[in-house]
Structure I
Amino acid sequence: MDRKYCARLICGHCGKKGLAGILAEYSERDMETLTSPCGYLAKESLRPWGVAYSVSRCLCCDQLTLTRVDWHDERRPEDYSYTILYPDGEPVPQTLPVQVRDACLTARQFRNSDPGTCAAHLRRALELACADRRAEGDSICERIGNLAKKGEIPLKIYELAQKFESNDRGGFFTASDQPGIEKEIEFLQGLCAVVFEYLYQAPALLARLTDIAAKN
């Protein structure tokens, strides 16, 4: 396995690439058992591919990431397959405003240890995003509706948020320790993902494509 693979590792928390400090790693090469026509073991043959596991610490956010790397001797590190095993979920996009990203990262840190705090920071991330886009309203749901009214996100997103809020759960976006907290976290995570996709990630990708087309 090419040692340059380290530069391709992505932090599972902040999404930064190439800033991983390797703390521990394990790699093994696949083997093939060759047998004779009559079925007797002939020999073990090493194959030109294998799998590695790497524990790294991000030099940006100081968090740990466990990555599986499927490698091949005849491929370059950029062509290896990288799968983040820890933490769960996709990295927080770098296109988000700093305060929004920080709230998302904090929510992720408390996901298993304190669901109430996790939900609170997910709500905070939405509040900060709404404030960044100057959305009006007395509640997060109303501000999401204002974003839809201005055409920044689809109306369907607001309708789903409104439906979830009115689902007789003691107040969406307000409680933090109700029995349905796990369902609320699941919804908040999805809501953050789709809202941020429209507000930040898609425009950033469009700008990149525009720049590439202009240079072609």
Structure II
Amino acid sequence: MTIFRFAIKRSFGNKTNVVFLLLLPIVCIFFPEGEDWPHLPYGYQYFGIVILFAGIRLTSILLEDRAKGVVKRLAVAPISYAQYLGQNLLGFSVLLVMQCVIIVMGGVLVGHELYQPLWLLVLYTSFSFTAIAIALAWISFCRSKDTAFLVYMSLIFLFVVLGGLMIPLDIFPALLKKIALLFPTFWLAEGLNWVVFGVNLLDFLLINAVLWLYTLIFLIIGSIRKIH
């Protein structure tokens, strides 16, 4: 899988990507714990933000390919667009899962109370695929890498605030609580609460199922548009 290996290799060719993929997960491990909220250490509550930023950083590589005419040249290449896109996305996903492993295993090693580390890793992994799919759908509507990233930063802020990842939903009015259900970050926040307090595995599976549903929807949107 040449494209798969190349996707991983060039992801580390950018220093900013290295920061998001390796440095920030390690930094998050050493964030302090909150008093009443969040229930997990701050770094684990806000790690979803890192995942979202890493997702758009990685998928922006596909915009670079489009600018260089790579996508158009696939029409005469011995590889289909589906193979090109699939192997790139697989490479990006592996990198995001890698940083999830780093932060969870790091937390266990330094003695953080993560309650159910295995399920926390599963949750982060599900959200990583969701982040990749959302970013893919977003860049399929954009032509400029810089514009795509800057506007997406604003969307991330909206996601994490209204989704209850940065601010507890308990202080929101009823209308905003209902709107929060529409954001993938809401389900990540719910999953984090389950990791701490949950006992019914079906509830956790439902949370992950919703995240994978988002993944499927945005993956279809991003794939159909073919980024051109």
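Comparing distance in nm of label points 7 Å out along Cα→Cβ at positions 5 and 205 across structures I, II, the highest value is found for II. When volume of the Cα convex hull per residue in Å³ is computed for each of I, II, the one that comes out at 207 is I. Which one of I, II has helix-only ellipticity at 222 nm (-39500 (n - 2.57) for each DSSP H run of 4 or more, over all residues; to 500), as calculated from the coordinates, equal to -12000? Matching structure: I. Name the one structure among I, II that Cα extents along the principal axes in Å, for residues 109-156 alone of 44, 18, 15 was derived from. The structure behind it is II.
Assuming 14 is relative contact order in percent (Cα under 8 Å, 6 or more apart) as calculated from a single structure, say which of I, II it is.
Numbers: I: 14; II: 25.
Checking each candidate, the match is I.
From I, II, which structure was distance in nm of label points 7 Å out along Cα→Cβ at positions 69 and 197 = 3.1 calculated on? Only one of I, II returns 3.1 for distance in nm of label points 7 Å out along Cα→Cβ at positions 69 and 197, namely I. Highest-scoring entry among I, II, by mean count of other Cβ atoms within 10 Å over residues 21-28, is II.
Bear in mind that the values in this text are calculations on the coordinates, not laboratory data. Quick caveat: nothing in here was measured; it's all calculated off a predicted structure. Cβ atoms are built from the backbone, for glycine too; each structure is taken alone.
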